[in-house]
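Multiple structures are listed underneath, in structure tokens.
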Structure I
Amino acid sequence: MNEIPESHRDLLQTDFATLATLAPDGRPQLSEVWFLYEQDTVSISLSSSRQKTKNLARNPACSLLILDLANPYRYLELRGDAVVSPDHDYSFADRLGAKYGSDLRLYDGPGVSRVVARIRPTRVHAFNQGG
């Protein structure tokens, strides 16, 4: 199942998600990320120097958890494979930064570039205990 139910679509407009990738030793590595949801795809801007970026380059399998901060018993989990591509001109990073009122260039040191990780869900799990 890869369709996001209407009951959880509001979570795709929230600010934070937890990205799970697989570290070199095969164990999960989790990171809080900013994201945009567009055209059935979740896109994330990543620094080329970060471990999660290296993990996705080695193994694109990932999971994204979006928790309803007002009701932690409600969440949306999206599983899929990330397609990572360069964002040398920061075109995606600028769009993402606009959502958060931030310039992502300020987070990157010398010699660091940006990539876009695009995840099209192949498995969707929407959970709402008691609802």
Structure II
Amino acid sequence: MADITGGCLCGRVRYTLTGDAAFSGLCHCRNCQRYTGSSFEAVVAYPSDAVSIQGELKRYQDTGDSGKPVYRNFCPNCGSGIMAEAEVLPGLKIILAGGFDDTSVYQPTLEIYCSSAQPWVHAGGDRQQFPKMPG
């Protein structure tokens, strides 16, 4: 697969994703809804060594719905969410797909925390759906 590039709204943070993703999906947990200010978070997870980030990030430690820490990284200038690191997913960086330069490469394959999905959201598609984080 070709490298994926992306960045924040103001352009101070840029990234490159190399190789194949571990997974891609939509997270409907309430914390992701609050973080994005939207109904879900569209993400792609890559092995940590496949993610190259240029620019400064600010970090916020969230206690995810799993009860374990989720470190949310964002641009300190424009506030765009860039990446998360979740203790329940060691060795992976979770990249927010909305920042991709070419969003057409994003193909979600699963949805998690569907039990807290907004009742008016029907994302459609043939994806595995889980009420919480799959075990």
Structure III
Amino acid sequence: MLIVLDHHNGKPVFRQIVEQVRFQVAGGVVQPGDELPSTRQLAAELGLNPMTVSKAYALLEHEGVVERRPGLALVVRAPRGDEEKARRRAELARVLGPAASAARQLGLGVEESLEVFRKALAERGGKDGKR
């Protein structure tokens, strides 16, 4: 699991950790059953206070992304039902939020913005837009 922090973007570090773990889980980079680094280990790797990592992990647990096992490392929780698709859609909506704001500021309408997005998808995928 790779976490990259940006100390200059104004977003709290614990939120950056939460968002990146959520994104990696939704994208399948981190699989159900995978263990997360310990609080102390991740704090040492990122040069943070362990309480910051603990806060991020507690939020991820509250959201149901990870589950705590007494005496063991946190693990990524297996999704239930349509939860995996919902996670992916939620992450896409989160990262597209700034793009939607940019489209509005540029004066682009919905159809024109969707066409730009469709083209970007096609450029990054196969013939059917999938990888």
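Values in this text are rule-based calculations from the coordinates and carry no lab data. Predicted model only: the values in this text are computed from it and were never measured. Cβ atoms are built from the backbone, for glycine too; each structure is taken alone.
Going by relative contact order in percent (Cα under 8 Å, 6 or more apart), which of structures I, II, III comes out largest?
Working: I: 31; II: 27; III: 20.
Greatest value across I, II, III: structure I.
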Worksheet item: Which structure, out of I, II, III, was helix-only ellipticity at 222 nm (-39500 (n - 2.57) for each DSSP H run of 4 or more, over all residues; to 500) calculated from, if the result is -1500?
Response: II
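Given a value of 0.97 for Rg/Rh (Cα atoms, Kirkwood Rh), calculated from one of I, II, III, which structure does it belong to? Could the numbers behind the result be given before it?
Details: I: 0.97; II: 0.93; III: 1.04.
It was calculated from structure I.
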Worksheet item: If distance in nm of label points 7 Å out along Cα→Cβ at positions 40 and 112 is computed to be 1.3, which of I, II, III is the source?
Response: II
Worksheet item: A value of 0.7 was derived for distance in nm of label points 7 Å out along Cα→Cβ at positions 80 and 120; which structure in I, II, III was it taken from?
Response: I
